[in-house]
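Enquirer: The structures come next, written out as structure tokens.
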Structure P
């Protein structure tokens with residue numbers, strides 16, 4: 001693969017990972033506010049907690065992916 005293409009792909013992957021993490025930060029914040037206020041629509045509190053925990057786990061995965069992407073740039 002051409003070096004320029006490789007760098008461009010690396011940058012795009014990094015941008016996507018950090019954008020996904022940012023969206024998850026917003027989603028987790030929203031989940032917490034909904035739980036605090038009790039306004040989470042037609043689902044139960046337990047289901048809302050499961051959604052929050054799922055988003056938190058997803059964030060950890062994306063943090064790991066972003067770390068791998070950043071480390072791969074140093075090689």
Structure Q
């Protein structure tokens with residue numbers, strides 16, 4: 001397993017509820033980014049990393065950047 005530190009992430013916040021305003025989407029995107037950017041995750045590879053974060057957040061990922069953490 002390798003360690004990854006998230007440096008940038010964007011989630012797919014396509015609203016299923018038509019009443020969800022763009023401001024709500026932008027605020028929630030910002031909230032999620034604050035939670036995940038800088039966090040360190042253990043995963044086998046990038047696909048596993050995306051799966052882990054998707055499972056933890058409940059949202060699909062549109063874009064992700066990371067750096068490998070050397071132990």
Structure R
């Protein structure tokens with residue numbers, strides 16, 4: 001019983017800390033950051049178009065990290 005209480009309080013605290021980040025107003029502010037990262041990804045993919053196969057999972061992971069980094073750290 002104590003374990004469920006602790007987990008419930010723990011996750012409630014995590015949710016309370018993270019919830020403002022996912023508010024619709026805050027998400028709207030991420031659109032320009034995401035667009036910039038997507039434009040960069042498209043330019044990189046256009047540049048390698050003639051060079052052969054691309055590891056798309058690495059390219060998308062890099063773009064994701066760009067968005068997260070810019071969103072979190074400005």
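Throughout, read-outs are computed from the coordinates displayed, never taken from laboratory work. Everything numeric here is computed off the predicted structure, so don't read it as measured data.
Enquirer: With semi-axes √(5λ) of the Cα gyration tensor in Å coming out at 35, 10, 8, pick the structure among P, Q, R it was computed from.
Expert: Traced to structure P.
Enquirer: Taking 40 as the value of percent of Cα pairs over 16 Å apart, for residues 13-52 alone derived from one of the structures shown (P, Q, R), identify that structure.
Expert: Attributed to the structure labelled P.
Enquirer: Computing helix-only ellipticity at 222 nm (-39500 (n - 2.57) for each DSSP H run of 4 or more, over all residues; to 500) gives -12000 for which of P, Q, R?
Expert: Going label by label, the one that fits is Q.
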